[in-house]
1. A value of 18.6, 58 was computed for Rg and Dmax of the Cα atoms in Å, for residues 142-317 alone; which of P, Q, R is the source structure?
2. If semi-axes √(5λ) of the Cα gyration tensor in Å is computed to be 35, 27, 17, which of P, Q, R is the source?
3. Of the structures labelled P, Q, R, which one yields 1.5 when distance in nm of label points 7 Å out along Cα→Cβ at positions 118 and 190 is computed from its coordinates?
4. P, Q, R: which one has P(r) over Cα pairs in 5 Å bins from 0, in percent, for residues 102-205 alone, as calculated, at 2, 11, 19, 18, 12, 10, 7, 6, 6, 5, 3, 1, 0?
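Each reported figure results from applying straightforward, stated rules to the coordinates on display, with no laboratory input. Owing to the predicted nature of the structure, the values given are computational and were not obtained by experimental measurement. Cβ atoms are built from the backbone, for glycine too; each structure is taken alone.
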Structure P
Amino acid sequence: MQQRILILMSDTGGGHRASAQALKAGFDERYPGRFAIEIIDVITDYLPWPLNQMPKAYPFLSNDAPWLWKLLYGNQTHGLSRTLSQVGSRLAVGRISQAFEQHAPDLIISVHPLMQVVSFLAMAQMQRRIPYVTVVTDLTTAHPLWFHPQVDAVYVASDNTYAMAEHAGLPADRIHLLGLPIRPAFAQPPRPRPELRAALGMAQDEPAVLLIGGGEGIGPVEEIARRCNRALGESGAGQIVVVCGRNKAMQERLAALDWAIPAAINGFVDNMQEWMAACDCIVTKAGPGTIAEALICGLPIILSGFIPGQEEGNVPYVVDNGVGAYIEEPAEIAATVARWFGPQRDALSGMSERARSMGHPQATFDIVNSIVGVLEAKTA
């Protein structure tokens with residue numbers, strides 16, 4: 001009989017859904033048929049109004065009002081965040097108890113910082129203690145609400161988040177530094193670059209920059225692409241790959257551009273590991289999942305921006321480890337790429353080697369294996 005695993009997430013940024021899907025894929029690949037795994041958006045589907053509107057507010061807060069997001073997230077308001085979480089959790093505890101009774105999991109995985117308080121209140125109300133683990137999807141800067149002292153295990157991706165878990169009162173034997181859960185495809189060695197480039201329709205011999213703006217194609221992606229077209233065209237070396245996500249209008253504008261260099265303009269892609277493996281560097285905002293994937297592929301990183309709060313620590317993580325740069329101005333981003341592809345090719349190669357040494361290609365499988373060990377120990 002299959003054991004049931006329930007993954008708690010919500011679409012409030014931070015790659016929570018992507019992490020949940022990566023974990024599910026890891027279980028399905030490593031333990032085929034053994035587990036029935038369900039992913040639920042707790043906030044949208046189970047919390048009462050107005051709490052269930054938080055995912056809709058997140059894009060506005062993170063992109064259009066980052067000062068307000070930083071105020072809500074910042075260190076000086078952690079006490080307020082805890083209070084709001086306690087109040088909201090007590091309002092929602094009945095619904096969460098019903099959700100747990102409905103899904104009847106043998107183990108719960110949380111990939112969201114707001115799930116811990118309400119989950120343990122719900123289990124207390126149910127008078128049933130379900131094995132419970134947390135997979136932190138932030139790379140280096142994490143909100144304290146991620147770390148609940150009663151969890152059976154917590155999985156983190158950096159020394160900083162490990163120290164935060166210790167500070168929250170978790171014993172060392174329940175803290176696991178294994179990396180971020182990323183798509184299992186990144187655990188597989190890529191095809192040779194010439195073969196990949198031929199399959200993807202790229203130029204064989206030109207260095208390639210990969211420019212992405214997340215699933216929604218947000219940020220100054222279009223302006224950076226135009227600047228790179230000009231700078232690389234003038235330098236005489238380079239090609240560009242742009243992933244526009246679901247931003248069809250930007251994809252159409254860039255596809256119609258008079259390109260001076262070879263260019264591949266994509267919408268949403270489901271083979272990101274191939275595009276990364278085929279390129280020489282990446283320009284992206286400081287999302288933790290993208291950084292983790294780029295490191296696995298040995299891609300030097302230019303960070304073009306970050307969300308205040310959970311992504312701030314990712315900037316020094318990249319810069320201080322010598323695997324990239326933080327540059328906001330599109331013209332300077334383009335000039336940097338042109339230098340990396342020209343007189344600074346040796347520096348680019350060094351960054352690539354350091355990036356690959358920091359990657360955790362087996363992180364998803366390592367986390368999944370550890371979680372199975374927790375479940376077996378709790379149900380023995």
Structure Q
Amino acid sequence: MKLIYLDNAATTPVLNEVVEAVADCLRNYFGNPSSLHRLGIKSEKLIKEAAESLAAVLHVAADELIFTSGGTEANNMAILGTALARQRAGRHLITTAIEHPSVLRVFEHLEAQSFEVTYLPVDKSGLVSSDRLEKEIRPDTILVSIMHVNNEIGSIQPIEELGRIIKGANPNTVFHVDAIQSFGKLELYPRKWSVDLMSLSGHKIHGPKGIGALYIRKGVRLQPILFGGGQQRGYRSGTENLAGIAGLGVAAKFIRHELENRPVYLYELKNRLLSGLKDALPQAVINGSLESGAPHIVNIGFPGLKGEVVLHALEDEGVFVSTGSACSSRDRTVSHVLKAIGVDDRVAGGSIRVSTSYLTTMDEIDAFIRILASVVSRVEKYSRR
């Protein structure tokens with residue numbers, strides 16, 4: 001049975017060249033990057049090279065990047081670090097109702113510490129209102145955190161427009177963007193978009209798990225949330241995960257090449273998927289907007305069915321998808337994202353998320369549609385018993 005992997009928004013297969021880079025690093029770059037001898041300098045150079053590869057994707061300077069243990073730490077560092085550094089200037093924070101748990105849980109924690117949080121609603125496409133955002137920004141608003149691409153429905157927020165609004169309403173408000181799902185799928189321009197902080201993750205772009213990064217615009221103040229030896233300019237103490245950083249650097253080169261040479265490939269896969277669904281499964285409901293959606297994520301609802309049943313039936317056929325965010329997939333409640341965009345419970349409960357990567361093929365999409373149609377037919381018959 002040929003495996004068809006369509007859960008790339010959860011994690012991506014690691015590239016062979018990434019595995020080789022990690023193995024080479026473990027064998028040959030064992031010096032501590034903070035050491036002054038040549039083995040340490042050799043390791044430090046590897047970190048700088050990886051940072052430069054990452055910076056090229058973001059169109060920023062390499063010294064504006066801090067390596068983290070992943071996207072969750074990057075989000076926590078950005079939000080907690082800003083709140084703690086700027087709490088004397090104000091205690092009002094803004095985010096949206098459809099953020100990833102690694103953002104929402106941090107804001108809940110800050111609320112318990114007497115910060116005030118405004119949660120912006122979204123429309124049925126999963127987009128925030130620019131007018132509403134502008135009205136909510138106050139003189140004491142120290143941080144706005146808005147994800148670029150939603151991990152469940154793929155909605156793309158107009159970050160450049162939102163950045164202009166935030167800085168126009170209060171130039172001192174820090175703008176954080178969770179770009180974990182858009183990194184490597186869409187072009188990112190944090191400087192041009194007035195973004196102060198941007199979170200990234202390695203395992204979403206065919207890199208290793210346990211490595212990520214945070215872009216920190218020059219001049220932005222953050223209070224560290226980890227203390228120790230003062231590595232990475234004091235922002236993130238602890239000996240660097242050199243092997244993970246090496247792997248992330250190679251993965252960054254790969255996705256930069258794909259963005260430059262196959263900029264519409266993911267959209268072509270998506271169009272093939274949507275066309276096939278329309279013909280083979282006309283009863284399927286697409287959650288979110290087709291027009292404003294990311295190229296690699298499609299959330300499909302089957303009214304009256306259970307998404308988990310469909311997921312496991314597909315798994316039996318060698319096809320792997322998700323019912324939502326991998327970080328909360330064991331939670332039996334209906335997705336907070338689908339609730340926020342007004343999806344009916346009968347549709348939300350029967351929804352699956354299909355997510356592709358540059359390694360996905362057109363043949364896999366065609367095979368998936370055939371298998372999905374067969375699986376849904378069987379599940380519908382079973383459900384009517």
Structure R
Amino acid sequence: MLKRTPFYDFHLSHGARMVDFAGWEMPIMYRSIIDEHEQTRKSGSIFDVSHMGRVHFTGKDAARFLNHICTRNFADQKVGQSRYSLVCNEAGGVLDDVIVSRDQKNWIVVCNASNREKLMKHFVEQRRAGGFDFDMSDQTEATGMVALQGPKVIERLSGVLPVDLKEMKRYHFETTSIMLIKFTVFRSGYTGEDGVEIILPAKMAAMAMKFIGGSMDKESATIKPAGLGARDTLRLEAGMPLYGHELTETIDPISAGLGWAVDLTKEFVGVEALRAIKEKSPARKLVGLELEGKRIARQGMPVKHGESVVGEITSGTFGPTVQKSIAMAYVDANSAAEGTQLSVDLKGTLNPAKVVKLPFYKRPS
């Protein structure tokens with residue numbers, strides 16, 4: 001049986017089309033993917049992301065353990081800061097990409113829904129092998145999580161939440177309470193827009209949705225609900241990797257262009273393999289592609305340089321904001337330079353494509 005988030009009734013009442021996503025019944029869209037995409041870029045949207053894993057770490061070895069299993073160095077991370085990182089296997093492949101946040105009394109790790117059980121098993125094995133002393137608590141089903149994204153979100157929420165969002169820096173957060181409801185608000189997101197992500201108790205989720213979202217049924221509403229379909233087109237325009245596409249257990253973060261989130265000066269699971277990859281330089285690199293015309297490249301489609309297959313599509317869509325057919329792909333390093341003319345095999349038709357700098361879209365400053 002599929003799991004349901006605390007916002008399930010909200011989704012149904014707003015006409016969401018529900019689908020199975022990583023074992024959860026989630027909204028793929030409410031109105032249309034394009035409408036929800038444009039609403040996010042122009043004003044604001046609220047996404048249910050409660051399916052994502054939320055794990056708390058406490059105890060004397062919690063920070064040391066996170067440094068052992070993650071590629072990022074958390075030694076100098078301050079309370080109220082979040083950092084993007086990766087959890088790798090011994091071969092340097094990515095088990096998941098995560099956000100690690102340091103709160104007053106604990107560390108919070110947010111992971112992908114499809115990888116939560118795998119990671120929990122990995123954490124237990126690594127704790128036992130290394131003799132680490134800490135407590136780990138999976139808070140996923142006891143809490144809800146929403147992402148509010150868009151250029152008007154911070155202004156809208158500043159009059160609602162008891163947090164100075166305008167002064168909060170990107171990848172910082174604050175834990176506070178309102179009407180005795182404790183919640184944590186992070187200034188982060190996965191759309192390329194400004195906004196926040198909020199974690200709160202599952203029992204309070206329905207009431208909180210009305211409080212933070214306001215009247216979302218009006219045509220002129222600042223914030224409207226959006227589903228996973230728009231979330232994917234938004235993140236792809238913003239050049240953000242998706243696990244199972246740009247990241248897998250056989251793909252390393254150096255090849256994925258995420259070297260900035262890997263500290264090779266410290267010891268962690270997979271560091272030796274990653275040092276070797278860095279020294280030799282990756283054989284393949286993740287690139288952005290702009291395709292001629294409007295046909296969409298799908299995951300797994302071959303990328304060619306002349307007559308030779310030099311890579312493979314990982315994600316593709318027609319970008320509603322950039323108004324271009326865009327894709328990300330892994331290609332041979334000698335075909336990865338910006339401006340290189342390639343082609344994508346769209347089921348037997350070679351469609352011209354050009355290597356471009358990621359991201360495809362940046363929000364106006």
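1. Corresponding structure: P.
2. Q
3. R
4. Structure P accounts for this read-out.
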